[in-house]
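Each reported figure results from applying straightforward, stated rules to the coordinates on display, with no laboratory input. Everything numeric in this text was worked out from a predicted model, so none of it was measured. Cβ atoms are built from the backbone, for glycine too; each structure is taken alone.
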Structure 1
């Protein structure tokens, strides 16, 4: 039996979600007539402390809709250099929104008020107009790291003082909220818009929600339509999202605890290294420098043992815990990883 640690996107819907999907009340959402979707959007907005929301098929679309809605062609957006929007979303902001990125090299995915100020150029005929700052919490490529709340608030408030809008790529914002022990609305209170995913740790099969002011969401709906995201009787899948918000947020703490056990176990395997201080939520970034093989090759060794992971670069593999990985699975995975590491060292 495989242990799938590639991502929390591989989670399967719970029995309660499947039942809700089968019984969902539906209508045509493009006409605004799907009651299940409207309940989901309203609940999502309330949890994030915003006025309204719009259901979208994916987090990538949600982020792109946000950028399109906040900007006009030729504007500049500011992002951390390894942010998901910049790194993993196929340049959609350039293709569809036609805006230019200005990146800031962060520390574990975060930057400071000073970093922001340094990268804000004054008015000049030659420069694009900066309009939007995009922040990511938790930060994917930094291993699920969580912004210190005071730092997040300070950067967002500094952006607003500079006349900029703030979008939060909160794909895993509920992981951040659980880690911080704060309501998600408090975590996101200084963001003008927030996107979060239902289909990651919350385990719904499909979808994300973008939230913000009523005016922003009204304009976002048009951009969702431009991108082909106007769905019809999608209450069938939105029903699982409602169950996810009711039942799956608090249990994220279990994933965090399993990730900690996994990280500590990996740190004890010869040839592997983990920055335990960087393990905050449900991700573990594991360096393979001591094995003598590259991370993609080690990932193949692991696959041969039945442990699925992703190599994020030549030196690191990423392991992600989720509701379909139990504490017993973590212990078994560690034993298999130790075997794979021994074989990799022997081959190298």
Structure 2
């Protein structure tokens, strides 16, 4: 997508070909900085400390992390150690495990001396496939936006989203934002309600990338979403997911469940956009999904800029008060209108997913 007027991917090979560069999301939205990942430790740190985030991008970064590790040591032991190191960075996004399994499968039969080159090819394939999947999600989701536009001729389609499921969370296009970008490019009037998404404020990343691309949007407090739906100011919700069960339950950034409840109560369609690597075919029920508990300082402190434009960090929780910080929640399938995948839109159900992905459901 566009960054300062240039078309970029969120993760790219460095000019010298020996490393990869990622857009450092901890610096956004106030500064644009590209971070070079030169080795396994750098890739693991980028995922763990959320320099990169979003399930598909985490998977792509992990794939390149394996490739970087293979440059230093391509033995079976080193491959196993690299995958273990990367797998421990964040527990909830299933794309991480998927990408590591994919890299292991691609490299295991390759001779040690050829693994470094093969790993770069395999990682690049994962990235290219993610772009194609997200582009397809965009096309299928565009049909939903066009249908909403037909119900309100001459008026913009008002889409509410939570967290960031755009270009920054994938390699390109995004998941939940891909239909919005395609609608904008096709001349379908669209406006986006961007929830701030405390405590990491990923909504500000959504606002940043929408602004880069010229898409009309308004940032709102998380607690305003239900009110807007009650007032008839939301035509549909589209969110992403870090892991979806084979039965259609959706694990996404904390607060998603509350938006789904409000949408269900107000009769607002609630869609989830996901590429197939975000489906966990080994998990049937929400209780089986590990929910990441992150450091309390993410809630205790708020980062931003002061009135003079200088970086600032402000404590907002009373000293001594304990803080809990679950990073994700699960939206039951009964609250999901449909799942938008690269193969089409389907019901959030085992049957719906099985119809689109019979090769996985049959296992």
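Computing distance in nm of label points 7 Å out along Cα→Cβ at positions 31 and 95 gives 2.6 for which of 1, 2?
Values: 1: 3.3; 2: 2.6.
Source structure for this number: 2.
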| field | Structures 1, 2, by distance in nm of label points 7 Å out along Cα→Cβ at positions 23 and 311: label with the highest value | value | 1
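So if we calculate FRET efficiency 1/(1 + (r/R0)^6) of positions 159 and 231 (r between Cβ atoms, R0 = 25 Å, to 0.05) for every structure here (1, 2), which label has the highest result? Intermediate results must be reported in sequence, preceding the final value.
Numbers: 1: 0.20; 2: 0.95.
With respect to FRET efficiency 1/(1 + (r/R0)^6) of positions 159 and 231 (r between Cβ atoms, R0 = 25 Å, to 0.05), the highest-scoring structure among 1, 2 is 2.
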| field | Label whose coordinates, when P(r) over Cα pairs in 20 Å bins from 0, in percent is calculated, return 30, 59, 11, 0 (choices 1, 2) | value | 2
| said: Going by distance in nm of label points 7 Å out along Cα→Cβ at positions 103 and 335, which of structures 1, 2 comes out largest? | reply: 1
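For which of 1, 2 does semi-axes √(5λ) of the Cα gyration tensor in Å, for residues 191-254 alone, calculated from the coordinates, equal 23, 15, 9? Don't jump to the answer; show the numbers that get you there.
Values: 1: 23, 15, 9; 2: 21, 16, 12.
Only structure 1 yields this read-out.
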| Taking relative contact order in percent (Cα under 8 Å, 6 or more apart) from the coordinates of each of 1, 2, which one would give 15? | 2
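Out of 1, 2, which has the highest value for FRET efficiency 1/(1 + (r/R0)^6) of positions 47 and 295 (r between Cβ atoms, R0 = 30 Å, to 0.05)?
The maximum falls on structure 2.
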